[in-house]
Structure 1
C-alpha cells in the first residue's frame, strides 16, 4: 500500500497537459476493434481502466500496439471478434465491463467477464435488464453482479428508457444495437455524456438524436479512423480545485475536452464565482476542445441537485472537498448514485473531511459540507477506500490544510490518472 504525503501549499501555478479522456478512450478502442482497418488513437488515456479495455479486447482476438501515447487498434470488423480462451477481466473498470457486455451479448460465442473485488460489488442489473429485453442471455452472480456469463445470441432492437441516468447504460444498449435486428433507441429523461454517439458517427454508423432520444441503425460498416483524444475534463477539475483552494494561484490547462454534456462542472464553478476562462475552441473528431485558464477566487458555495447531478457525477467528490473553502458550504442532493461507485463515495468523502476537521452532514442521497466559518482544515491521515477520485480530491483539500496530510493507498489514483501526484507536486509552490 503506497502512501503520499501532502504538505500545505502557498499557490499552484503553471501549465498543465492532461492525459486523454477516459470515457472517450474506452469508446474509441471498442469501435476501433469493431471497425475494418487500423485505427490510430493519439493521446489514449494512460488510466489503468483504459488499459483494462485493451487487455479484454486482446483476449477477444483484437491486436493492438502502443508507443508514445498513440495506440493502434487492428480492427476485426463487426463480426470478427473471437471466443476468449479465458475469463475477461475488467479489473476496476465499470465502463469496460458494461460496454463490453453490450458488445458480447450479440456475438456467436460464450464468454465470461468479471473484475476486481470492488467491481464485483457494483450493480449490473441496470444493463442486464435492457439487454435481456433485446434477447441477450446473460447469467450474473447472485445479486445481479459480476462475474457475468454471456451466451451470445440473436438480438432485436428495442426502445428503452433507463430509470437511472447513465451514459454507461446508454452505451451498452447502443453497442448491442449494432448487432441487433432493427433499430435501437434510448430515451433519456436527463442527457448524459454523448461520446459514444459522436464516435459512432465518426466511424461510419448511422446515429440519430433529437429530443433526448438516441437511435442507432443495425449492422453498420465501421471504418478505421485516426482520432485524437482530448484532455480529460474530469482530471482537470482537480487542478481547477487546487487553484481555488490556494490564494494567488493561476494555471492554464491545454487541450481539454469541453463537450457540452461534460462541461456543466465549469458552469457550476463559474456560477459560484470561479474565474475560469476558455480559449482556442475547436472541433476535433466531433468533440469540442479548448484551453482553460483559472485564477484563485473564494467560491460562494451552494447546492447541487436535480437533473444536473447526472452531468456532474464524476466531479462531485471534488466539489464536496471544496466545501470548507467556500463562503456558504456545499450541499449535494439527489446523488444516491455516489453510493455505488468504486466506493460509497458519500461515506468516503464524509469520513475523510471529518478527519480533517470539517463539519459534514450525511444524507441518504448526498451530504452537506460547512463553509469557511466552520474553521480551517487540519492535516490528517486519509483512507480513500481504494477510490481514485476520493484520493485526488482529498489531496487537493490537503493543500489548504494546516499541517501535513497522508493519503493512504495513493496509487489507486492510477485508475484514472497515474501522473496525478507528480503533476500536482510540480505545480505547487510552497
Structure 2
C-alpha cells in the first residue's frame, strides 16, 4: 500500500502518559507530531494507575533499586513544574497532592521488616521518620488501633492519572498534535540502518523523521516483529479498585502503603486500592479473589474502607523489563527511540522520560547521564532480546516483582 498523508517530524507509538508527555514536549519544541494509539488515548494502564510519585517508598535493595531511585527522585522534582505548565497549557489541573505517604505494619513480622526498611532509607539519607502507632494515628485517625509501626515519608506524593491524562490530551490538541486513536501499529518500516516510519492495521504506511516507541507492554512485540534485539518488555497484570466515600474527602489525607498493597486518596473523596502483581500475559480479566484479598488486607489497617462504595474494578498491564528499569534511548537503528518498560513507575517517570527523549532527538544536546541507566542496549549485551521473552515470563530477580506494588 502506498505511503499516506504528510510526513511529520515525529511519530509516537502509544497514547498513554509516556507517549502523550513526549508528544506534548516535542510539539513545544516546534516538531510536527502524530500519536498512534491502538485503542483510546489515555484509556489503558495509565488510566487505572494509582499515580503515586513515590521514589522513597519504592526504593529497593541492590543496584537496580539505586538506579530507579536516581530516576525517580529527579522526576519527582520535575512534577510540580510539569503540573503547573500542563495546567497553564490545557486549563486542566492534574490533582497533585503533596501530603506524603505512610508505610504501615500490622503485625510483629511486618514491623521488623519496616525497621529494616527504615534503616535502609536512613543509609541513603532519604527523608523517613519512624512513628509509634499513636503518632501515626495522630496523623491519620482512620488507621486501626492495632497497627504496630509506621514510617512517614513526607516527600512521596501523588497525582490523579486520569486528570493528568485529560490535561495532556487537551494540551496536545491545543498545540496541534495529531492523535489517531484505534490505529494499531503492525510493524516498523525501514531497511538498512534507519527506521523511516510505521505500517498500521489495514496496511497504511506512515513515514516520519523519527519514531518513538511508547507502546507499553506491546513494545516488545514491535521489537520482535522488526527483528530488533535489546527490548525485552512483557506485560505484568495489576488489579485495582476505585472506591468512593459518599461523605466526601476526609477518611485519609496521605497515601497508605502496606504489605500487599496501598490505598491512595484523591482530593474528591475517591480512593485507589491496589494492586496485584501477576505474570498472566495479556489477560485483563478482573477476579473475585484479587478483589477480596485487597479489601481484606487494607481493611485490617483502615477499617473505614468497608463503608466506601466500589465504583470500578480496573486491570492494567505494566510494561516490565528483566531488571525493572525502563528502556529509554536510541534504538539499534537511526530514527528509532525507545520510551517504554516503566513497570510500576510510568506516572512518576513521565516528565523525566519526555525530557530524556527530547534530548535524544536533539542532536545539539549533550547526552544526559540518566540515559546510561535506561540504555536499550544493556539487554542485548546480556544476551536477551524481545523474541526470547514470552508473555507472562517472570523477570530476572522476580522475588521483588511478586510483591504487591503500584501500577
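Rule-based calculations on the coordinates, nothing more; no lab input. Quantities reported herein were computed from a predicted structural model and do not represent experimental measurements. Cβ atoms are built from the backbone, for glycine too; each structure is taken alone.
A few notes on this one:
- Distance in nm of label points 7 Å out along Cα→Cβ at positions 220 and 236 from the coordinates reads 2.6; which among 1, 2: 1
- Once FRET efficiency 1/(1 + (r/R0)^6) of positions 28 and 76 (r between Cβ atoms, R0 = 25 Å, to 0.05) is computed for every structure in 1, 2, the highest value turns out to be that of 1.
- Taking relative contact order in percent (Cα under 8 Å, 6 or more apart) as the criterion, the top structure among 1, 2 is 2, with the largest value.
- Distance in nm of label points 7 Å out along Cα→Cβ at positions 188 and 260 - structure with the largest value, from 1, 2: 2
- Entry that produces 2.0 once distance in nm of label points 7 Å out along Cα→Cβ at positions 68 and 276 is calculated, selected from 1, 2: 2
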